[in-house]
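Chemist: In structure tokens below, several structures.
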Structure 1
Amino acid sequence: MEKTIKLAILGSGNGTNAQQISEYFAGRSDVKVVCIIYNRHDAYIAQRAHNLGLEAKYFGRDDFYHSTSVLDYLHKKSVDWVILAGFLWLVPENMLTAYPGRIINIHPALLPAYGGKGMYGHHVHEAVVANHELESGITIHIVDEHYDHGTILFQARCKVDPEETADSLAAKIHLLEKENYPRVIDKTIHSL
């Protein structure tokens, strides 16, 4: 029997991508989301995990950067791949070492444009609209030691209309995320 690939999802906020990924793989025998890790006490992602029947665990900054507790937990859960879904901190070096080329992130812009520290969520959409860009999109990439860097796995584009607002652009980006992120994760984890 083929080994089940186990995923951990890391998030900091609302958790819509985490929910979509979890629902995409629900009922599959080859891939299983085994836990959701979050780093903000008030993050709604914890409630989403509960609603989905998934284990959710909070870890603070010290847990990530000054101990091995997050890594120990991932090993205890036999996690094969780490998926970032709105996780706003730089992934610590010990996790990059433990999961080389096996941490995936999604960014709400066409990297390398509009990436880097502080460029997340609405900040990205506001910058794209303010600069009168003609298009935006999503980038799915392997995580390395820099924000929004690493090997690009997939990009999808959308038009930025002249009357676009950050909110209307965000809605377009969410559709691209929903349509593509789970599918690209699926393809990537089965390609190794």
Structure 2
Amino acid sequence: MSEDKNGELIPVVVQDIRNNNVLMLAYMNDEAMELTRKTGFMHYWSRSRNAIWKKGETSGNVQKVIELLMDCDNDAMLARVEQTGVACHTGTYSCFCKEPLPQNDIFSQLWQVFEERKTTGCESSYTCKLLKNRNLLLKKIGEESSEVIIAAKDKQKGEVVYEAADLIYHLMVLLYDEGITLDDIKKELGERRK
């Protein structure tokens, strides 16, 4: 098992208290456990960042602790939580899907890029600039919308595809920044079909 500066990491299976669905798998060290108990919200040890993180600290998708259960060997934990929003950084309700996502699922990949850019704050990144400047982001959405309309008016299929990709990218950045997932959009569209 991996270890960090604070000792052994314990795998934590996170379960939605409302429906018993498994949301994610994460890791805790002693400090993350202490913060979780103290605050009532899930904290984990990020193996990639080598640091403690509070779930939902930037996205707002927090996990309120309802119950923490250790397994019989005291080397794994089940965390039963009240999930706000989505659990997965890709914007889906759970990190576990019925079928594995294709490696080329561009929407999931973009969501991961947004998360990385927001976390690392890379100044040279265009996505980072958009996340830090709401006016620029909104202006770009307006510009790209106009360019889609112009391309469609002129019946230029290739240009419509190109400009639509630009518009969807900028719109996805806005959705990410608002804490709105693609699942939220799918749900809304589904409600309209009823």
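Taken together, the values in this text are just the output of simple stated rules run on the coordinates, not laboratory data. As the structure is a computational prediction, the values presented were derived from the model and not from experiment. Cβ atoms are built from the backbone, for glycine too; each structure is taken alone.
Chemist: Tell me which structure, out of 1, 2, gives 1.05 once Rg/Rh (Cα atoms, Kirkwood Rh) is calculated.
Modeler: Answer by label: 2.
Chemist: If distance in nm of label points 7 Å out along Cα→Cβ at positions 17 and 177 computes to 0.6, which of 1, 2 did it come from?
Modeler: Structure of origin is 1.
Chemist: Out of 1, 2, which one gives -14000 for helix-only ellipticity at 222 nm (-39500 (n - 2.57) for each DSSP H run of 4 or more, over all residues; to 500) as computed from the coordinates? Intermediate values should be presented prior to the final figure.
Modeler: Numbers: 1: -11000; 2: -14000.
Considering all the candidates, the number was obtained from 2.
Chemist: While we're on this one: If you rank structures 1, 2 by relative contact order in percent (Cα under 8 Å, 6 or more apart), which sits at the top with the largest value?
Modeler: Top value of relative contact order in percent (Cα under 8 Å, 6 or more apart) goes to structure 1.
Chemist: Now, a different point. In terms of distance in nm of label points 7 Å out along Cα→Cβ at positions 105 and 161, which of structures 1, 2 is highest?
Modeler: Once distance in nm of label points 7 Å out along Cα→Cβ at positions 105 and 161 is worked out for each structure, 1 has the highest.
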